[in-house]
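S.K.: Pasting the structures in now, so scroll down.
The numbers here are math on the coordinates, done by the rules we state, and not lab data. In this text, all values refer to a predicted model and were calculated from it rather than measured experimentally. Cβ atoms are built from the backbone, for glycine too; each structure is taken alone.
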Structure 1
Amino acid sequence: MNFTATLQERATLKKTIASLEAEIATTLPRELAGLPQAYGFESVESFVKAVQLASRNKPKRRGRPPGTGKRVASSKKTATPRRRRQGKISDAMKADLRKRVESGQTGAAIAKALKISLASVHNVKKELGLIRA
């Protein structure tokens, strides 16, 4: 096929596309207007209402709800989150911890009662010489 023939074929295809678009433009409104009667509705308003109701009943999402997943870092600089201040373990708390250890309580029970971490309980026990370091 030569270049001239290709251009002529392109021109005829463009004319065909234009005529098809014109045909769609004339038949589409007529077909859309006939949809309510085709599906048994009395008026366009009742058909539109039914379509709106049907579109509201979407299937439930699977997975995590929106906004609870991993956050994607934005390109803007964000303020670094403030770290929680480290709590101090007072001498009174250390004395209470010693009494609880000597009475036979477990480390987990002591941590829960004193509202400190299990690691902190172990660190204080080491500091007081209650366990081997």
Structure 2
Amino acid sequence: MGYYVLKLKMKLPSLLNESKHWRTIFNIKKKQKSLVSKMLLTMPLMVRTELKIEAQSALRCPSKHPLAVVMTRLVRSQGLDPDDNLNASFKVVRDTIATFLRVGDGPQGPVQWRYAQRSPLIEEAEGATILFVWGPDSVPG
């Protein structure tokens, strides 16, 4: 089993709840996509290559080559709601990762997408962590 952790230093608000001009929302999404793309390219070449190979293998045979992406939003809040539009907050991130892996991001796709939310540790900034896990025991329950 292999894994790689990617830390994003950007806030991930739920854009569904934002009452801003459509152009402002577009620019936020554009910046998110750009940052995630750059962060994916900072991964070591061997990890990037292995992830893409595993994604393509999972596309052909999902039971033998599972690939999971666990996205965790780090947010300072009094009451964390586990269903607080996490899917919407990570939509641009998920689309960018799926494009990077050259796979679809649908529920029947080769990648299992998981969401979580927690308060950041003292030394952590708000943002997100993305955990890529691949191999026979990779799909978390």
Structure 3
Amino acid sequence: MNKFSIPLSNIATGLVGICLSLASLYVLELKFEIFEQLKNLKQPNYLAIILFLTCYSIALLIKPMRFSQHFEKTTYQDYRDGFYIGNLLNNILPFRLGDLLRIFLFSSIKKTKALLIIIFEKILDLSCLVVFLFLVLPY
């Protein structure tokens, strides 16, 4: 097996993920008629959409780097894996259970330290929102 070959299990996993995504889109279309509602959008602001997606993507890339620097003996990869899987689970599970499950997803970080990281992250997120609120409030 050379270094460019893809294991069959990875291909099967990818196909299952694609099929689940397509099935979810089909169910959403049946229930909410998403494509019909997209036609109702007259003139979307593409610049605002692109700007939002760019800023959000950069924030998702920077956030694990920031927290891996705050704690000793924590590498970027240790925090990154748990962070991204936790965000994925937040999109799927209710009540932001992905944040709680992230405690168990960090590979080489103790559970108490992982809980501290998540609480610290939520405090920083909330404080940033409060700062932005006071910046935008006069307008």
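S.K.: Ranked on distance in nm of label points 7 Å out along Cα→Cβ at positions 13 and 125, which label among 1, 2, 3 comes first with the largest value? Before the final figure, lay out the partial values.
M.R.: Working: 1: 8.1; 2: 1.8; 3: 2.5.
For this comparison of distance in nm of label points 7 Å out along Cα→Cβ at positions 13 and 125, the top structure is 1.
S.K.: Among the shown structures 1, 2, 3, from which was the value 19.5, 63 of Rg and Dmax of the Cα atoms in Å calculated?
M.R.: 3
S.K.: Give the label, chosen from 1, 2, 3, of the structure having the highest value of distance in nm of label points 7 Å out along Cα→Cβ at positions 69 and 109.
M.R.: Largest value of distance in nm of label points 7 Å out along Cα→Cβ at positions 69 and 109: 1.
S.K.: Ranked by FRET efficiency 1/(1 + (r/R0)^6) of positions 45 and 93 (r between Cβ atoms, R0 = 30 Å, to 0.05), which of 1, 2, 3 sits at the highest value?
M.R.: Top value of FRET efficiency 1/(1 + (r/R0)^6) of positions 45 and 93 (r between Cβ atoms, R0 = 30 Å, to 0.05), among 1, 2, 3, belongs to structure 2.
S.K.: Which structure, out of 1, 2, 3, was distance in nm of label points 7 Å out along Cα→Cβ at positions 29 and 117 calculated from, if the result is 7.2? Please list the in-between numbers first.
M.R.: On the way: 1: 7.2; 2: 2.1; 3: 4.0.
Derived from the structure labelled 1.
S.K.: Still on this structure, I have one more. When helix-only ellipticity at 222 nm (-39500 (n - 2.57) for each DSSP H run of 4 or more, over all residues; to 500) is computed for each of 1, 2, 3, which one produces -11500?
M.R.: It was calculated from structure 2.
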